[in-house]
Structure 1
Amino acid sequence: MPATNLLSGKTAIISGGTTGIGRAIALAFLAQGCSVAVNHLDLDKDKRHLESLIAEAAALKESNSGAGSLAHLPGDVRDPETGTRLVAFALEQFGASRLDVCVSNAGICTFAEFLDLDGALFDKTVRTNLDGAFYLVQAAARQMARGQTPCGGSIIAVSSISALVGGGGQTHYTPTKAGVLSLMQSTAVALGRYRIRCNALLPGTIKTQLNEEDLASDEKRKYMETRIPLGRTGEPVDLGGPAVFLACDELSGYVTGAQLLVDGGLFVNLQ
């Protein structure tokens, strides 16, 4: 039988939580009894995603009385104050005295040739993917270490298989994901004394908004599938279980500073 109530009564924040991997993790947390506050940019083009997430969370609550509650707050993770506001919002919205889980997920990836890559795209990618992760993680850690008794919590950052391998059209993106992985390793050392666990999820080729154009070609998709031992590209839902595992103290209470590949075996097949 599927595990249930693994995160019952807990409170979490997730950046970039209305689409793709962030959305899938939010729904997985809700199903396990965790109340979740998601951050989003409040873009017109994404309103349908927000509305459908709200509807899906409500349906989940109706069918499962133990499901967590959903809340959302607009904000740009490049702003250092966004993380601070999201933490305070989550605690107030759910009447919680502690923040249990933080998932740093927000990120962008626009494929570009290295020789033609302009500074504006590089800056935006670094500011969003790396700076944004740093500020959100720092805000969550301050609450987990200094704002609640007993101290402690789980911080999960969504890195990428790209932290471990190169990508010709991703020379501005792969360094940020390597940086996110390194951030989790260093914060695991810095925050262990506060009983805060810090781990990274490394998705492989997952069908999200970031790469839907790249995978639109049947030829390209089939080529990618031949390199993946499990024979398929991933879906955002594939990250839900691993995130629940890292968020749950009973399952991963002695896991910190780790990197968990969720790639269908792609990385080992590339070696």
Structure 2
Amino acid sequence: MKVRRSDRLIDMTRYLLERPHTLVPLTYFSRRYDSAKSSISEDLAIVRRVFAQRQTGLLETVPGAAGGVRYIPMAGKEEAEAFVTGMAKRLSETDRLLPGGYVYLSDLLGTPEVLREIGRLIATQYVDQHVDAVMTVATKGIPIAQSVSQYLNVPFVIVRRDSKITEGSTVSVNYVSASSARIEKMELSKRSLPANSGVLIVDDFMKGGGTVNGMRSLIEEFDAKLVGISVFAEGNFSGDRMVSDYTSIIRVDEVDTKANTLHAIPGNYLAKNAAHFDHFKA
């Protein structure tokens, strides 16, 4: 039965939003709505225009008999700036500083709206790169990895510091915790990463970079490739960080342990992604 244009547009938009980075043939939509390809093309032009105007993402057209359309989620400059500024303000709230210099993030990383925005921002940075998997370490990095993987439409893998029988055989590495100068261990199931996979590392908070450096070593053990490193927040670190090429959304630049206060500012995310925001320019 034929479907009215208004109904097609709603259902088509929902279908595309739920399947990012997935090539959908025009013939599929034509059969789904019992409509001519010319009508479907007109509908997609409307969706493409609205996505670009609202900076929801890009609707990429792939020509040819095996072609179709692909939705690429992206965040616009205004949205990114507003989110980063808002998060810096939230992190500067009183009583966020915990004993040992840790920062309380559980309320933010437990909020679906915040996680969606973190996922979109990180996915925007890697929109032009080939990512096969998102990697994080248990436990607070898991919701971030899940959000990023959803927008990139790739699996996420969880590195653990202790063995789980449900993981089967594992590969483990020793690494130095930069903040405590102790030798730690982390491991990952052998089934998690095929060789030559492009891996994006994400985490909630980074100080000296020891944990992230450990994950980088694990990637090498799997003969995989590091695509990039993105963290929600980075803290001040007096020594030399074990990683230098990374992206942070927020940066904690001042910590007063006596007054139990801290101050946060935007990280390097906005500066490093200026070129990606140009995708939305007319």
Fill in: Label whose coordinates, when distance in nm of label points 7 Å out along Cα→Cβ at positions 49 and 137 is calculated, return 5.0 (choices 1, 2)
2
Item to complete: Give the label, chosen from 1, 2, of the structure having the highest value of percent of Cα pairs over 20 Å apart, for residues 33-152 alone.
Response: 2
Discussion item. Given 3.6 as the derived value for distance in nm of label points 7 Å out along Cα→Cβ at positions 209 and 257, which of the supplied structures 1, 2 does it correspond to?
Written reply: 1
Worksheet item: Among the shown structures 1, 2, from which was the value 1.3 of distance in nm of label points 7 Å out along Cα→Cβ at positions 185 and 217 calculated?
Response: 2
Response to the item:
Value -10500 of helix-only ellipticity at 222 nm (-39500 (n - 2.57) for each DSSP H run of 4 or more, over all residues; to 500) was derived from the coordinates of, among 1, 2, structure 2
Worksheet item: Which structure, out of 1, 2, was Rg/Rh (Cα atoms, Kirkwood Rh) derived from, given a value of 1.03?
Response: 2
Worksheet entry | Parent structure of the calculated result 19, given that relative contact order in percent (Cα under 8 Å, 6 or more apart) is the read-out and 1, 2 the choices | 1
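Coordinate-derived values only; no laboratory data. Here the structure is a predicted model, which is why all the values come from computation and not from measurement. Cβ atoms are built from the backbone, for glycine too; each structure is taken alone.
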